[in-house]
1. Assign the value 19.4, 63, calculated as Rg and Dmax of the Cα atoms in Å, to the correct structure from I, II.
2. Out of I, II, choose the structure whose coordinates give FRET efficiency 1/(1 + (r/R0)^6) of positions 75 and 115 (r between Cβ atoms, R0 = 30 Å, to 0.05) equal to 0.75 when calculated.
3. Of structures I, II, which gives 0.80 when FRET efficiency 1/(1 + (r/R0)^6) of positions 107 and 195 (r between Cβ atoms, R0 = 30 Å, to 0.05) is computed from the coordinates?
4. Assign the value -7000, calculated as helix-only ellipticity at 222 nm (-39500 (n - 2.57) for each DSSP H run of 4 or more, over all residues; to 500), to the correct structure from I, II.
5. Matching task: 4.5 is the computed value of distance in nm of label points 7 Å out along Cα→Cβ at positions 27 and 219. Pick the structure from I, II.
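Bear in mind these aren't lab numbers, they're just calculated from the coordinates by the rules spelled out. As the structure is a prediction and not an experimental result, all values here were calculated from the model. Cβ atoms are built from the backbone, for glycine too; each structure is taken alone.
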Structure I
């Protein structure tokens, strides 16, 4: 689905990932669930492109619902996969976590689990090779994104700022659709390692002037970074 020129999404509000396109090719942000592979190739074809045009896959963090088809893409198409060094072990399946799930309601929880299951969420293949990031660098890949450290959801959570498409991809630094409660709008994400640190990390987004704030779960947000952060903090205060 095209969100704007050069900016596409696959998946749904349950779990999604994104494509940024420029004259050099495609950069993917996150790999969703393994079953999203069946949406990737058709989306590329609609743009007149193929897997050979994908030059990089950037992971916002190493959780299984973000690395879904990453190893397949790396192995079959030779696409390098980038992740912050603090989450590399998680993406390789070497590190197990016990995050805080936060509040939940039965209906949304079952809906998320069902969606994940039928799209291969129980069959994730961990990565065997990754390219590690430190945070703060600008990558020489289509879209020239800047890597923004956003620790809290996980130690190596990052966001990627693509100025050319006026977008910042935030992974689970925040969500616009809570998969466990059904609540809509910018708010703290579930399954977070350190909720306090995650809220503090949002300060880096306030320094940007990006229109699109694109999370791994929930609807695309085009109300700007400042308003998104304001709403997350307000939500956290009222729910705290």
Structure II
């Protein structure tokens, strides 16, 4: 029998396609190289070149990031100021600090400001990727690999949803990456009504080409998959173009 809202932990390698990264780097060549590398690894990435703009992204109610890569020297707000503001807001977002400063005193300043790791320029992209994987493994929210909400259980290891039907039998199905991302978003916000824009901003990069009906199409595909195990009404449509997890599944 499932325990509502309980999360168990397995130390598994997170899937890059399920991670959304905010890259904050004002050096165009460096930022473009990092962006290209991350996209090749299938990360979802938003790139900004100003610390103040990055703060707007991080505090935007419809944007959700799992990790940030932040340069030390930035216009608007420095990387240090950005980290301090995050931690003052009790935001535990994992942050990898990039900088050309290589003195031990600078490393201490960066870590004390709230950075979780520190990478000195110039660096190899292989090391950047390795540090991202290490941060993902250490992050508590990314370590929670089985998500329980009500009668639903979502397993990160193989993207399998299991639900307990009214007759106490268990039904399971394996989700595609986008289906998994969408259902996880609903489950993590099981008491909320989510707008089309909120879902769009969660599933895609800010500068991605966006088809007007892409959210409706993704919800339709997810419902089709869920119908295979008898819970096709799990996602409820709210008048006005919003959606929510049906309350009877979350209780």
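1. On the way: I: 16.2, 48; II: 19.4, 63.
Of the options listed, only II reproduces it.
2. I
3. This figure was derived from I.
4. Source structure: I.
5. Here the read-out was taken from II.
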